Structure 1
Amino acid sequence: MFRPVLETGSAATAAAEPIRLPLRPRRRRIVIVAGRDLANPRAGGSELLVDRLASGMVARGHDVTLLCGGSAGPRPYRVIRAGGSLSQFALAPLAYRRQVDDCDVIVEVCNGLPYLTPLWGRRPTICLVNHVHTDLWSLRYPPPLSTVGRFAERVVLPRVHAGNLFLTVSESSASDLEGIGVQRDRIRLLRNGVEPPGTHHPRSATPLFLALGRLAEYKRLDVVLRLWERVRPVTGGELVIAGDGPDRARLERVAGEGVTFAGFVAEEDKARLLSAAWLLLHPALMEGWGLVVTEAAARGTPTVGFDVPGLRDSVLDGKTGVLAGTGSQYASAWASLALNIARRERMGAAARRFAGRLRWSSAVDRFEGVIQEAIEEADGR
């Protein structure tokens, strides 16, 4: 057996002290309360984030349960369905009491309406917010639903979670949380990761522009279609709209020449389109982060977006893409980047380097650390 040799004199005591190595947090039981599972047809960036965090925590030996509404698929973690898209807000507490024995921490994913988990979960709670909806309420819902939603998010949410930690994905969202009354020292940031590009796909030899995401009104893809009529005579080529959603029929009616609607695309087809595109077009009114931006960046594809919350974080303006303030500026940036291959390639290379620093393992590290902080903070109260 190895035995350390102890020195004599003044160094003897110090040499005899045991070496203390940092220990990983012990196994935690985590319940995530969220609106949808990744298998839901309406799933987007928030659901992908939750899946990557939950799967990463399971891989590290933690026990994770997702409590959500709607359809669900097989996961490495337990999934409990708690009603539909709206009924889950009333049924989640019942499902929690009946099907979850106990847990160490609850993570409430609040994408607008809060679940009020501190009132019924009675465990240390973290509130995960991708973005604050602000003007989106009036765009997505008529009164009085929009009024109720705005009140719930701006007034009820910060009061119910007063004293809890908030977790968000960008500086823009952190600032918006401050704007509804959340103290800055209660907000923790977590950056989304990016999947490695995988199979190489060639860039299109002819101008190809891509808009990809859920076809919903607040994504403002009608703006891209309108500006395309100004850009197409200059650049030529094809505009591909990939994705599906409630706004598709309207968008197809107003689309002009050179536009293709690809519908929902599988992951391999998405990778091929992101690689082939000369530019990603992202005209959304706001984002928490904009995962598709960094997915495109990982393949060397710059983004043209508007200077709005979330995109200010995922697009480094003038380096990995361009952020415009007006429609005219957007069209100008789109056309000029299409015609200037050297600048477009420089931006694509910078975008690839930026995306290369975004790893899901780092996001899980941060998530695990915030969970540990919330539990230790509750134990010390």
Structure 2
Amino acid sequence: MNYQATHTTYLEKKLHGRYITNSHIEPLLDDLKNHFEISVIGQSVLMKPIYQVKIGNGKTKIYMWSQMHGNESTCTKALFDLFNLLKSDDKLANQFKDAFTIMCIPILNPDGAEAYTRVNANEIDLNRDSVNLSQPESRLLRKVFDEFQPDFCFNLHDQRTIFGAGFEPNPATVSFLAPSYNEEREINEVRQKAINVIATINEELQSCIPNQVGRFDDSFNINCIGDMFQSLNVPTILFEAGHYQDDYNREMSRKMIFVSYLTALRCIVNNEFTKQKNNDYLRIPQNNPSFFDFIFKNVKVVIGNVEKIINFAAHYKEVLADDKILFEAEIVEVGELYGHFGHVEYDFEGELFDNQTERMPEIGQRATFLIGAHTKIVNGLIKK
């Protein structure tokens, strides 16, 4: 089945960009009430509703939650694409609804989503709160887990543009992890199921985004929700939506996450997760923080009558303004940048920085400057 074509059919066009909040999903949830069980199951620190979507009546129970980090919205968009499929009479949708009961929290951290922050309103990272359960959102996530008793958990996140898939110049458009359940990072029957599902997803994605799938480091941290649920004997899979070339709004990675959802559910419904795929999983290259958004190479600076050729790099800073995310490029490193790549790279072949002597790129400076007499960089990009 062509899952990319399926995504085109069921794309939720009312969700786009990086800024996704309760106000964006509530009209969609209202429309879904005719198809699924929609409920408010709790409130955030600032008393915003936290919604739950229950789909299907099958024996195998799947627990999914997104935006526990408020500024990580790609998997949320893909969830609503999945909902559009599942409310249809598509053969695959009916198969999934018969086989599964899916319990989904589309936005666990609505306060962080609205403020576009990783943390909640108390400035707590909910993904480091699985032991203390100090926050209402964390307690709610655990309460649903305990009551639902899922067979699989899907932990849905975004990752920064810094990550590549291994040591080649390939961005990690999607990454996965079967979290460890103990300090020794052993593989038991529970973790093995998560590993096998991930390996199956990777096989599908290699036909879509070859060499752009990564694997997260599996160091054990019981404070992380995935490690906690894995230790409680439920196969748990971390999904991380990352960067695709020239796609800062993450619409391509959204599609790849949708493909990943369908592949994972197909794998489970067909019992493919019983096939041991350790070697396939371990061949997925580890995430490597090797990327900058911009690298500027071979730029001349003259300081104290001494000429020097330098390289420097910039990252986009994501800024919320008028309910939109602005990408503001800032210089973050000056040096050789050995082993690093840029999503955009420019080689200036010895032209002078800012067209002036006694001028150097400075950390924290906006990436807007001159190179030589004629090349103007505005927000990281050459102005045409």
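Each reported figure results from applying straightforward, stated rules to the coordinates on display, with no laboratory input. Given the structure is predicted, the values throughout are model-derived calculations rather than measurements. Cβ atoms are built from the backbone, for glycine too; each structure is taken alone.
Between 1, 2, which one scores greatest on distance in nm of label points 7 Å out along Cα→Cβ at positions 100 and 332?
For this comparison of distance in nm of label points 7 Å out along Cα→Cβ at positions 100 and 332, the top structure is 1.
Which structure, out of 1, 2, was FRET efficiency 1/(1 + (r/R0)^6) of positions 92 and 276 (r between Cβ atoms, R0 = 41 Å, to 0.05) derived from, given a value of 0.95?
It traces back to 2.
Determine which structure produced the value -11500 for helix-only ellipticity at 222 nm (-39500 (n - 2.57) for each DSSP H run of 4 or more, over all residues; to 500), calculated from the coordinates; the candidates are 1, 2.
Checking each candidate, the match is 1.
For FRET efficiency 1/(1 + (r/R0)^6) of positions 260 and 356 (r between Cβ atoms, R0 = 30 Å, to 0.05), which of the structures 1, 2 scores highest?
Evaluating FRET efficiency 1/(1 + (r/R0)^6) of positions 260 and 356 (r between Cβ atoms, R0 = 30 Å, to 0.05) on every structure, the highest lands on 1.
Just checking, which of 1, 2 has the largest value of mean count of other Cβ atoms within 10 Å over residues 156-163?
2
From which structure (1, 2) was Cα extents along the principal axes in Å calculated, if the value obtained is 82, 58, 38?
Attributed to the structure labelled 1.
Comparing FRET efficiency 1/(1 + (r/R0)^6) of positions 132 and 284 (r between Cβ atoms, R0 = 25 Å, to 0.05) across structures 1, 2, which is largest?
Comparing 1, 2, the top value of FRET efficiency 1/(1 + (r/R0)^6) of positions 132 and 284 (r between Cβ atoms, R0 = 25 Å, to 0.05) belongs to 1.
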